[in-house]
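**Q** Listed after this line are the structures, all set down as structure tokens.
All of the numbers you see were taken from the coordinates with simple rules; none came from a lab. Computed from a predicted model, the values in this text were never measured in an experiment. Cβ atoms are built from the backbone, for glycine too; each structure is taken alone.
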Structure P
Amino acid sequence: MVAPAPSDDPARDAIAGNIDALWALMDLDSSSDADRQAYKWLCVASDFGHREADERIGDVLEVSSLRYDDDGYEQASAHFELGLAYLEGGEGLPEDLRLARQHLEEAFDAHTIEQIMAGTARHYDMDAIRARLDEWSLAELERALTFPTDPYRAVGRHADRLRRLRELNAPAVIRQHEAAMLREAVDAVLALDED
């Protein structure tokens with residue numbers, strides 16, 4: 001059996017559900033961006049209803065260099081880029097406000113844009129990004145940037161993700177990581193209530 005070739009058009013393959021081509025993007029090398037790209041485009045395949053992508057996302061987080069992304073900066077940057085792509089119909093993706101909002105919430109679940117840039121050594125030119133967005137997309141981006149880490153929303157997101165990971169019978173290490181993030185989100189809400 002011949003291994004599939006890495007995707008040369010990840011957006012097209014993600015929308016079509018060509019999961020093997022997206023999986024083949026990985027190179028397991030932490031010095032390259034390939035593993036993050038595989039994660040990013042598998043997330044898009046999941047957005048388009050390809051459930052096999054959900055399982056592969058878990059595998060990417062378990063076997064690729066992203067397993068060392070303990071603070072989630074690489075994942076957050078992938079979600080930020082997807083949020084922008086859906087806001088402006090970029091990177092071969094359609095404009096979709098719902099998916100843009102979902103990915104921006106994922107991006108800023110635990111980090112600000114400044115933390116994401118520092119944690120990944122990537123620079124996003126926020127002035128240039130703002131300049132190219134239309135009024136509605138800009139408002140959505142500003143909303144996400146203004147309220148990046150709402151602890152109450154984070155509890156709901158982590159609880160939903162943990163439920164979904166259990167339904168998918170995701171590997172224990174991934175479920176445990178999500179459960180730990182849920183505990184951190186609950187602790188943040190409890191700390192607010194103590195004030």
Structure Q
Amino acid sequence: MSISKGFTLPLIVLGILLLLFGFISVTAPNMSVQTLMTYLAFMLLATGVLSVIVSLLIRKSGKFWWISMLFGFIAIVFSYYIFTHAEVAAHYYTVFIASWAGFMGLALIAASFFQKHLQVILIVNGLMSLGFGLVIYFNPFSGANTLNFMVGFYTILLSIMILYLAYYMVKPKSKPSELNTDNTLKK
């Protein structure tokens with residue numbers, strides 16, 4: 001199994017889970033932060049388990065399989081903490097989501113150095129994630145409902161990017177006969 005094919009299913013599942021979390025945050029403005037944290041814990045648990053499974057599947061075909069496993073275990077630990085300490089986790093909701101957005105932004109920008117064909121989209125989405133992380137952390141708007149909406153909007157945008165990335169990884173590549181000598185498509 002190739003590494004890119006191995007990460008396609010987890011990316012699709014993560015994208016769908018983020019999309020659901022985003023829609024829940026946006027469409028249920030009066031939902032408590034504790035309830036949103038429970039949804040987040042379910043999402044982290046599913047993502048963590050999938051990451052561990054994928055890392056086990058690709059461990060022979062890639063040298064960075066352990067990174068996926070590490071992120072999987074971290075997600076599982078966070079989900080366990082959120083499930084068992086819901087009130088404390090709800091208190092740190094803003095910091096957690098803002099940190100997550102900032103980390104995603106930095107990871108996307110770092111990935112852009114290794115994925116030249118996706119460099120522009122990764123940098124744009126990385127900067128967007130960093131911007132949302134700052135806005136969520138400093139929350140210049142009043143009210144928890146506004147914060148839930150911002151988190152929901154961010155996760156919807158992030159899920160669209162992740163689903164596009166999953167599509168890009170599985171879309172058929174152009175045949176060599178359709179390419180010019182500089183690897184651009186013939187017209």
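**Q** If distance in nm of label points 7 Å out along Cα→Cβ at positions 62 and 126 is computed to be 3.7, which of P, Q is the source?
**A** Considering all the candidates, the number was obtained from P.
**Q** 25, 22, 15 is what came out when semi-axes √(5λ) of the Cα gyration tensor in Å was calculated for one structure; which of P, Q is it?
**A** It must be structure P, since only it matches.
**Q** Let me ask another. Name the one structure among P, Q that helix-only ellipticity at 222 nm (-39500 (n - 2.57) for each DSSP H run of 4 or more, over all residues; to 500) of -21000 was derived from.
**A** P
**Q** Can you spot which of P, Q the value 31 was calculated from, given it is relative contact order in percent (Cα under 8 Å, 6 or more apart)?
**A** Q
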